[in-house]
Every structure is written in C-alpha cells, then in structure tokens.
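Every number here is computed from the coordinates shown, using simple stated rules; none is lab data. Bear in mind that the values here come from a model prediction, so they are computed numbers and not experimental data. Cβ atoms are built from the backbone, for glycine too; each structure is taken alone.
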Structure I
Amino acid sequence: MADPKLDRLKGVPIFAQCTKAELQSLAQNTDDITFPAGRTLITQDKMNDTFYVLVDGEADVVVDGKPVRRLKAGDIVGEISMLDRGRATATVVTATPVHALIMSHAQFRDAVRSHEEIAHRVIAVMAARLRSDRNADV
C-alpha cells in the first residue's frame, strides 16, 4: 500500500531524487500540518525553529515590510534558520490555506545527519534563491 506522506515528499523537487530509504527517513521526521490563510509561519528577526515544505497552497515572503516572492507547492522555507540557528531573514505568511510538511530543528538536524545529500539539496535551493534575489535588485 502506498504511503501518502512518501508520495508528497517525492513530489517536492528537492526530495524527488531521494531513495526510498531517504524518503522513509524524512517521512518519520516530518509532521503533516494544514494552516489557514493569513497565518504567520515565520517572523523576520525572530528565532525560527521550523523548516517548512509547502505541499499545497501559497505563502508570501516579506522582507523589511516589502513583498519579495510568493512561495507555492514544492517550495521550502525556514532553511536558513535550520542551517545557522540565526534569526529569520524574512516574514512568511500564508496567502491561501497551506498544507505543509514541517520539521523542528532537531528533526531537520537528524535528517541531514542521516542523509548528507539532503543538506546539499537544501543549500542549493538557498543559494539559487539568494542569486535570484541579488539579480532582481540589479
């Protein structure tokens, strides 16, 4: 019988190339949550202890009060705080109801320690986002 959580993880671009064992490990370390529209997931300059993988819905990213991007299904958020344990670099608010897979810092740390390739994929997404933001400012 198929596991819906595994199917959702496999549908997320950064996890699409994971092995079944990696996906099973991730599934054990994620919680399935639905948030209503208008819910603040992350607040800029505050500590963040959650990594989000959007499965369905959209969320707005705001930096210094200015909208910078809209996240959609397959996008991740909260990765910077997971990697450096610093304060959030942006505020993220759900624009629609959002279905997400979430990990606490401890769950994220355990998943990355078990599967180094996952960390590389998260870092690649973060780097691409930073490059995109930099090019948008030019």
Structure II
Amino acid sequence: MLKNNKPYLASGDVGSAGRQTTLSNVVNVLDFGMDLKKSIDTPNFMGPFYGMFFDGKPPTPQPHMELLAEGAFDENLVKAVVAKGQAIKLLPKDQTRGQMGRWVAIQIDPKTGKRIGVAPPGLNGYVAAY
C-alpha cells in the first residue's frame, strides 16, 4: 500500500482465513491507526466454517456460518451480529487452529524510513526488511 505515493505497508497471508485476517489487519492499521503489533494481537474473523474431522468422520462444512474462537469477541457483539442475521459458529480456541489466517507485514515510517515488521504470535516466524 502507498501513502502519499510512497511505499507504506506490505503484507502477506496464509491459511483458510487469510483474506479475513488481511482485511481486518489492514483496516486496523489504515483506518484505526493501530501499530502493527497491536493489530496482529487483535482477534480476527476466521471465515466460513469448513467443518472439523471427528473420530475419523469427514467434516460437515457450514459455509454460511462465520467461525469465531470462543471469547475472542465480546459476547454482546456476537449476539448483536447474530441478531442481524449472520450465523456464527463458536469453537474453543484450541479447535480453531486448522481454520486460521496468518498475517505478516512490514510498515515503512514515511518520515524516518524505519521499517517495522510483525509475524503471527505463536509461530516461529520473523520479519526482515531491507
């Protein structure tokens, strides 16, 4: 992304909720002014529920349901979203790992040129910028 016609933010994603994670983090940084660390530590939507493997049985996808980790968002917010018609599938955090998006980003300070990067917490990743 550019800011005043100069490189400002570059990012990439991986995982089944990569698009949701990228959109959430880009909005956090560009619209809400969050720094990269605060943004990556903020909960994200996890995309459609693709189902889970239990006892060797195939998954039962429910793509109309948005997947959220239990406790990631305020309970009243989740209820309000459901009341507006969006079906939500809540799963314990330890069961959502297979349907996550992971985001990495590098931001360039337009005044100093300093590069700041983030990688998902809990993964053995790091960011390098030149």
Structure III
Amino acid sequence: MKFSEIGPESWPDLQPYMDTCLLPLSGLTGEESPFEATEAVASAGRWLTPLETAFRGRTVTMPAYHYGTDGPELVDELNRLIGLWKRAGFRYVVVVSGRPMRLDRLEADLYVRPGTEDEEPDGKALAKAVADLWKKAP
C-alpha cells in the first residue's frame, strides 16, 4: 500500500501486518530537464511496482526521496530515515532506485536498483529478493 492509502483509523489494525517499508529513490541532481526528471522518477516507479504488486498486504511505500546523488550526505540522510522507520515499528526497509546509484554504508535491509542505466526490472527476481530477505530473518 502507498502511505496515502492508510488513514489514522486503519493504521493500528494494519501495522502488525505491514512490517516492510519501501522507499523509492529517484536520484535526481537538479540538473535534469523536466523530461529527464520525469524519466528518472518513472524509472524508480518501474522498479518499485513489482514489489508493491507482489506484497500489497505487507509493505508500505513511503513518499519518494527525489534529490540526492551518490555520496555520504545522501547515505547519512537515508540512514537517518531508515533508523526512524525501524524505531516506528518497521522490521525491514527496502530502498528502490531506478538508477544504478552506489550507496556505500546504506543501512537498508535491501537496496534494489539496476546495474546499468538501461537495465529493466525483473519482477520475479525483485519479489524473490524481498521474499529471501523475509526468509532469512530470525
């Protein structure tokens, strides 16, 4: 489910079942033209959609993090958010990017992204990666 589909009255009932938070990461720099920004956001969406579809009752998609490139400042901010969400009750945080960004020290439980700019997502492989994450949990 997307964050906007969950109201204050339904969250207490849903929270025990929704243990995984998905964070779309666009990787925009601010130098993109409007059509390039549109494509970057759409690319993140193509990598996110198979996970949202496969695990609708167990995941919550948070608002996208649009601006930030490879580097320690972005990783620090993402790790801050990951820590907040884990303290709020999410057991797993999965970061999903449509760009092949390298984010060393990222504390997400899973980081899903293409290996190259033109790689397209394999929905079955993405779903398997998340399912494997859940299987190896203690």
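Below, the figures for the structure above:
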read-out: Value 115, calculated as volume of the Cα convex hull per residue in Å³, for residues 15-70 alone, assigned to which of I, II, III; value: I
read-out: Source structure (of I, II, III) for distance in nm of label points 7 Å out along Cα→Cβ at positions 7 and 119, computed value 1.9; value: II
read-out: Structure from which 16.7, 55 was derived, Rg and Dmax of the Cα atoms in Å, options I, II, III; value: II
